[in-house]
Structures are given as C-alpha cells and as structure tokens.
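Once you scroll down, you'll see the structures, which are given as structure tokens.
Every number in this text was worked out from the coordinates using simple rules, so none of it is lab data. Nothing here was measured: the structure is a model prediction, and the numbers come from that model. Cβ atoms are built from the backbone, for glycine too; each structure is taken alone.
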Structure P
Amino acid sequence: MFFSEKFLQIAGIEGVDQYIFTDPEGKIAAHDIKDPQKVSALVFSCGQNIRTIGNKTFRYAVFSRENKKDIIIFPVGNYSLGVVKQKDTQTLVLVDNILNFLHELLGTVIYKREDS
C-alpha cells in the first residue's frame, strides 16, 4: 500500500482522538497516539484476525472502554488502522466517517452498513 500524506488527514475526522497505523509486519507506519508501542501489537493482531475471520462481512472491531474512549480497529489492505474515539462521539457515527474516508482515499468500497 502506498502511504500518502492524505492518510494523515484521518486525524482531522470529527471524533478521532488518536490513531495508529501498522504495516503487514506489525511495525508502526504512522501514529498520533500516546505510547504507540503499547497498542501496536493489539492493533496489528486484531487487524490480522479480522482478515482471517472474513473481511467481506467483518470490517472492524470495537473495544469498549470504561472511559468512553473506545478503540476501533479496521483492516486496510494488509495494514491495520486503530482509532481511539473522542469521549463524546458516537461509535457508529465515527465508524461510518472513517469508512467513508477510507473509501474516498482508496477508491474502493470498504464497508456499507445495511441500515445506512
């Protein structure tokens, strides 16, 4: 996957607090997150598992947290994207915004919820 400056615009999506992007080997490709080494393994392995389970129907995973800053993980090609949402953001709204961003960036349909 060609990594571009446009991808870094993910930080400007409303509701994104932090993000991390790992490559196919689990190395950090880009981030704007506190303690990236701590979460990179989680993001990488979860992204790999989503692909293994079946990325035609399983497009992301959400880890709910008590502090309301959920972690959402998306497989993006062979890469993995982890996003920490802002506390007051609705998770599904942010998921839709990120999937639309990825669609526009990559020019492919990543996922479309049935109820949208």
Structure Q
Amino acid sequence: MNKILITAAMLAASNIFMTFAWYAHLKNLAHKPWLVAALISWGIAFFEYLIQVPANRLGHDVMNLGQLKILQEVVTLLVFVPFVMFYMKESLKWDYLWAGLCILGAVYFVFRDKWGG
C-alpha cells in the first residue's frame, strides 16, 4: 500500500485519540478539577503518540516536513468536524467549510511538485 495512504490512515487514528484528549474533557469532566482532566487527557494522548510517531516517521520517508504537516492539518479537520457534530453535539458551521477550503489550497501548494505542477 502507498506510504502516503498508510501515513494518512495512521494519522487519522492518532487524531481520534488527540481530539478526545484535547476536547472530550469539556463534555465529560467539566465538573472535575482541571488537574484530573489533564491527567486523563495525558493518558489518552499516550495512545495518540504511539500511533503518531511511527506515522510521521513513515510519512517523512516520502514527504517533506511541510507536506507532512499539511496532511496532518487535513486529517485533523476531517476528524474534528464529525467529533464536534456527533460527540459534542454542536452544530456544523459554515466556517468549517471555509477553513477546509483554505486547507485544501494549502494541500495543493505543498503537494503540487508531486503532481507535476
């Protein structure tokens, strides 16, 4: 399988953990002291790093750092939007679409050399 696709899949998996580590405490642990939320979030983030570090190493074999970062931002948005809608039960905003289009532009610019542009 293509290293870029494997990297993207691994980054998606790590981003699920990351998103929960960063934001789920706002819903589930709002009544707990911030230190408890931080410790639980660190525990969740541990699993993110177990996937993210090898994903970045694999991706860096075939992408430069800028490309890897922009791929990460795309994956983050693709994970974040469903998280906001389905887990946090917040409404989708048009700004997410506009942000996604800006990131799509970034994808074009950092990957255009791979596409012959």
| request: Output the label of whichever structure in P, Q has the greatest value of distance in nm of label points 7 Å out along Cα→Cβ at positions 5 and 53. | output: P
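Of the structures labelled P, Q, which one yields 18, 18, 15 when semi-axes √(5λ) of the Cα gyration tensor in Å is computed from its coordinates? Kindly include the intermediate steps, with their values, before the conclusion.
Working: P: 18, 18, 15; Q: 29, 19, 10.
Label of the source structure: P.
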| field | For distance in nm of label points 7 Å out along Cα→Cβ at positions 29 and 45 computed as 2.1, the structure of P, Q it came from | value | P
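Just checking, which of P, Q has the largest value of relative contact order in percent (Cα under 8 Å, 6 or more apart)?
Details: P: 26; Q: 32.
Across P, Q, relative contact order in percent (Cα under 8 Å, 6 or more apart) peaks for Q.
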| task | For distance in nm of label points 7 Å out along Cα→Cβ at positions 37 and 61, find whichever of P, Q sits highest and give me its label. | result | Q
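Can you tell which of P, Q yields -24000 when helix-only ellipticity at 222 nm (-39500 (n - 2.57) for each DSSP H run of 4 or more, over all residues; to 500) is derived from it? Show your work: numbers first, answer last.
Values: P: -10000; Q: -24000.
This figure was derived from Q.
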